[in-house]
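Listed next: structures, encoded as structure tokens.
Throughout, read-outs are computed from the coordinates displayed, never taken from laboratory work. Values in this document were obtained by computation on a predicted structure and should not be read as measured data. Cβ atoms are built from the backbone, for glycine too; each structure is taken alone.
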Structure I
């Protein structure tokens, strides 16, 4: 009998806002529950949904160790960074400056490697600038900023020797986003398919 505990840390996109089916994470959980049933309980998969709307790398860094240790993960996944790149002023100063974001991710991945055998970083998704500039009052999500932070995620993953799943090209910013930022049901289905295929293809699940 094999057990695989998967912790998925992230923000509102990982949380599944505003998809009635719970986003790509809940789709992955359902898929792996089916795998458990099909194995007649020889392979157990437990997916722990740890996405919190608004979270940044600072937030993940603060809660990673405590929440992961309580679940004894074999796999830790991260889907975070888009809130780091948001800004509130016309000058475009990020909520978490890029250099701080990179240092946070380095610390996160170093700690994650201590806690689990497989670490997976899911890349960022694009936004529709026409609907996110601004997004809410004085909150801005700019595509060019987010793309830079996504490249930073990929670099951090490579330096740490962990997996990175590129999803930027998967989402059509004009068709697959509910509000210009969060994927709709079609977008989440696309994300699930890519993530599931990556995890299966690399023997992680």
Structure II
């Protein structure tokens, strides 16, 4: 068996720009002008983060179960690096039958849920670029994913130098630090206590 020529051959690579405090109605209008295709109405995503004694977080890796309108997926993300302002990281993802089985497998391997966050995501496609309009309990964001995501973000009128480097977990940790009475999980009021 020969060795892969590059890391990209054994895992997908995620390229992403995230912007905070985005006016979704204005961005939606611009996407319409660019003839992007809306992929459906906004839908709730429930994300569960797993770790084992903090080993993944220490290595800047992430293990996630996500439940959304298309079902359940498990995702592993490697450490991030930056190409200019674009966050780049290895990503492996596959579909699971259900979240309960995924959770049971991870727990049998010694992982435990360490965080949870939710968002309502509205996805658009512009060529091969995915643009996500995310409504979260801490505000509205937009994510641009794919090769050339910086060019698409500029076409939408966004300043790529102002892209947010923190992921939703870090954004919420900072929110809790500034608001000590905030819930420990980034979930919408009607979803508290549900798993």
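Suppose you compute helix-only ellipticity at 222 nm (-39500 (n - 2.57) for each DSSP H run of 4 or more, over all residues; to 500) for every structure in I, II: which one lands on -6000? If you can, show how the numbers build up before the last one.
Values: I: -14000; II: -6000.
Answer by label: II.
17.1 is what came out when Kirkwood radius over Cα pairs in Å was calculated for one structure; which of I, II is it? The read-out comes from structure I. Given that mean count of other Cβ atoms within 10 Å over residues 105-112, derived from a single structure, equals 19.1, which label among I, II identifies that structure? The read-out comes from structure I.
For structures I, II, which has the highest computed value of FRET efficiency 1/(1 + (r/R0)^6) of positions 129 and 161 (r between Cβ atoms, R0 = 30 Å, to 0.05)? Structure II comes out on top. With relative contact order in percent (Cα under 8 Å, 6 or more apart) computed over the structures I, II, the top value is the one for II, the highest of the group.
Please compute distance in nm of label points 7 Å out along Cα→Cβ at positions 17 and 97 for structures I, II and give me the label with the greatest value. Display every interim value, and only then the final one.
Working: I: 2.7; II: 4.2.
Going through I, II one by one, distance in nm of label points 7 Å out along Cα→Cβ at positions 17 and 97 peaks for structure II.
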